[in-house]
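Structures given as structure tokens follow.
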Structure P
Amino acid sequence: MRSCTELTHNRIKHVNEGANRYMKIIFDWVLKAGASIAGFLLIFMMLSICVELLCRRIGHPLMWVMEVTEYSLLYITFLGAAWVLHREGHVKMDILVDALNPKMQTLLGIVTSLIGSAMSLYLVLYGAKVTWEYYERGVVECTPLLTPTFLILLIIPLGSIPLFIQFLRRAYHYMRLWKA
């Protein structure tokens with residue numbers, strides 16, 4: 001017969017595995033949502049630029065299009081970065097990495113993932129600090145829309161959070177490969 005402690009340990013292990021599975025599903029959904037929003041922003045940019053060109057041609061330019069397009073580029077970058085990393089779709093130096101043996105490739109994956117997570121955490125912390133300072137000071141862009149600067153910068157710390165987590169997930173994956 002199993003002891004009470006052993007049964008409790010097995011139940012806790014089962015609950016933890018279930019919770020981890022749900023956290024993975026939720027996080028993957030967050031990544032897909034960010035990528036989807038980035039895709040919609042890209043389509044919106046394309047359409048608004050086309051409309052701007054037509055309006056300019058008839059003598060009624062839309063003053064907001066260039067400004068919104070600039071902000072959208074920043075948002076697209078930070079909304080889609082973690083999703084691209086999850087899919088391993090980022091630019092890599094394959095010619096150098098492929099020359100290494102599998103164990104060294106795994107070690108390189110661990111090191112680059114830890115460096116990426118550290119940089120992402122820095123973007124979260126410093127980005128939040130700067131964004132908050134701009135919010136407190138009430139800084140506004142001197143453009144036709146007079147956009148509060150903190151709204152432009154807000155995506156940097158917010159978009160870096162899933163990037164940080166994804167780099168940690170990637171490091172964990174490589175560490176498991178290293179042990180295997």
Structure Q
Amino acid sequence: MLPSIEKKFNRLQTALEETLVYMDGLASVQRLSAPPESWNAVQILHHIRISEAGTIGYLTKKLLAPASEVKHAGIAGWIRSVLLRRALRNYKKKFRAPKMLADMAEKPDYETEKVAILENRKRFATLLNMVTKEQVGRAYFNHPRAGRINILHTLDFLEDHFNRHAAQIRERSQNQ
């Protein structure tokens with residue numbers, strides 16, 4: 001894995017590991033309780049898993065294109081990435097999950113979600129190991145709101161997305 005990718009992926013992995021250790025220590029009622037009209041901790045983990053699986057699938061398909069056929073993200077991609085990261089770090093701002101990510105079971109099974117998200121991350125690591133220096137700065141990912149961003153920006157987005165939801169997991173589970 002390229003060092004620039006590895007550094008960002010390792011941060012993402014550490015955040016997941018810390019969150020799973022935290023969730024492992026919760027009682028089932030803490031994982032599955034939430035205020036009305038809000039997701040519980042396991043539903044949030046499910047959302048993260050489905051979101052990341054979509055990103056992995058999309059990148060797997062797009063990375064098949066020769067790097068020469070994909071534009072560099074350039075300064076516009078950097079600006080889009082910075083604006084996206086800033087929005088995600090504003091925890092007071094609410095975002096609607098895309099419809100395909102919003103539908104889920106009322107009480108998903110934690111162990112099933114845990115195994116599945118860990119499997120996603122293994123697949124993601126395998127994919128990132130194949131990214132070349134020529135590909136890393138190219139705009140392979142098309143974020144639904146921010147537009148085209150490169151692999152490093154995508155990892156930044158995933159980290160901020162994860163951290164935003166990890167904070168929600170802690171908040172929701174402590175209120176029970």
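For the reader, a short list of remarks on this structure follows.
- Per mean count of other Cβ atoms within 10 Å over residues 48-55, the highest-valued of structures P, Q: Q
- Taking FRET efficiency 1/(1 + (r/R0)^6) of positions 40 and 136 (r between Cβ atoms, R0 = 30 Å, to 0.05) as the criterion, the top structure among P, Q is P, with the largest value.
- Source structure (of P, Q) for volume of the Cα convex hull per residue in Å³, for residues 32-87 alone, computed value 57: P
- helix-only ellipticity at 222 nm (-39500 (n - 2.57) for each DSSP H run of 4 or more, over all residues; to 500) derived as -21500 - corresponding label from P, Q: Q
- Given 15.4 for mean count of other Cβ atoms within 10 Å over residues 56-63, calculated: source structure among P, Q: Q
- Origin of the value 42, 21, 17, where semi-axes √(5λ) of the Cα gyration tensor in Å was derived from one of P, Q: P
- Parent structure of the calculated result 44, given that relative contact order in percent (Cα under 8 Å, 6 or more apart) is the read-out and P, Q the choices: Q
Bear in mind these aren't lab numbers, they're just calculated from the coordinates by the rules spelled out. Small disclaimer: the values here were computed from a predicted structure and weren't measured. Cβ atoms are built from the backbone, for glycine too; each structure is taken alone.
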